[in-house]
Structure 1
């Protein structure tokens, strides 16, 4: 089931008319829901209910699907791969909806990957001007303390401007450590390139959060639908920039 919304709001969202004009149409008896005259304030589901104005029915809203996958290493993030490699779509093959991955995690990286069939949401999460924060845990080898100072002050990457990342040391190892790195863009292999610029070798990289969505304890290779609360948080972000 989709979301129950006021019929007037649905008409407005579909571009029929303004919310106030939609209420006037309802009051005039020109709107029907599933063949029954709509009442002012009535709610309906734009995905499943038939809503008609003056006998002309609105196209039903697409049924959107939102999944979280814990991507393992060794899978490419694409719908299909011309080289025949394993893709993240192999891991969600039992999902009936046609989905696509939101952004990329390179083959050697792991962690949180969102998949959906919602184009507006995809654009919001990927468009550079929206600067959706992404958090990574990064196992590195090299001079950890000077690298952290350099990372925290980084404002360009290969000549392109970036916002300074938020960097914390989660733990030290004999030859390096584990970092939490929050970036605000999403350039190709950005975290790996940033670390390389600071003389750090990346041994392992895991994305643990994207915007308001956290990976949590989801097992490697497993997926789950986003909760209603998580979807609401994503939609709130979409509304905030619209």
Structure 2
């Protein structure tokens, strides 16, 4: 049966606390250290891994953490078609999905990178980037590719099925939902196993269960899909 991916738009705010680190504990600890409100990392950080490894979640989590501290941050991803000029008051620049940047985005990323690392009065700026490939394999202009591979590099691992099940059970319990083995198997068989998609699905199911005053069962899942 074809697996479904729901673009639900109800995902909870990404944070480092609600990211299940699993085999990626070192990367999460690194991000937590440099986004905790102290001195930004003096060297760039690059995260890479296949889809579903949590790259975007982690970048958005750092973005929210820095913004919550009142810091101004530059953000660039593959959907940014009209990126702003670099701002001197940015404390960090975050660049997601660099492996699919077009020529204009690569130009912006290089400009931001150089400006972020230019000495200034005060604290250094942090460059945090993520992509689907290791730095040496990125299909980017040479000067950008080499800079992305200069600092701290963390390869993210996709969670295996027992870990995904543990995350879903943890999230369901936090919502006061009973996620039975039967429903778990149904979700994993019929929907995308990407953890981000599964977490969004669970949130949508939580809202639907509250609206209909019904328990989380397979008939509830089917009813929700019929009402999409």
**Study point:** Structure with the greatest value (metric FRET efficiency 1/(1 + (r/R0)^6) of positions 56 and 136 (r between Cβ atoms, R0 = 25 Å, to 0.05), set 1, 2)
**Key:** 2
Review point. Comparing percent of Cα pairs over 24 Å apart, for residues 24-159 alone across structures 1, 2, which is largest?
Key: 1
Practice item. Could you tell me which structure in 1, 2 was used to calculate Cα extents along the principal axes in Å as 74, 37, 31? Key: 1
Review point. For structures 1, 2, which has the highest computed value of relative contact order in percent (Cα under 8 Å, 6 or more apart)?
Key: 2
**Study point:** Value 3.8, calculated as distance in nm of label points 7 Å out along Cα→Cβ at positions 72 and 152, assigned to which of 1, 2
**Key:** 1
Study note, to complete from the structure: distance in nm of label points 7 Å out along Cα→Cβ at positions 96 and 128: greatest across 1, 2 for structure 1
Check your understanding: Given that helix-only ellipticity at 222 nm (-39500 (n - 2.57) for each DSSP H run of 4 or more, over all residues; to 500), derived from a single structure, equals -13000, which label among 1, 2 identifies that structure?
Key -> 2
Review point. If you work out distance in nm of label points 7 Å out along Cα→Cβ at positions 88 and 200 for 1, 2, which one comes out largest?
Key: 2
Exercise for review: For structures 1, 2, calculate distance in nm of label points 7 Å out along Cα→Cβ at positions 112 and 208 and state which one comes out highest.
Suggested key: 2
Review point. Comparing structures 1, 2 by distance in nm of label points 7 Å out along Cα→Cβ at positions 32 and 64, which one has the largest value?
Key: 1
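Any read-out appearing in this document is the output of simple, stated calculations on the displayed coordinates, not a laboratory observation. Quantities reported herein were computed from a predicted structural model and do not represent experimental measurements. Cβ atoms are built from the backbone, for glycine too; each structure is taken alone.
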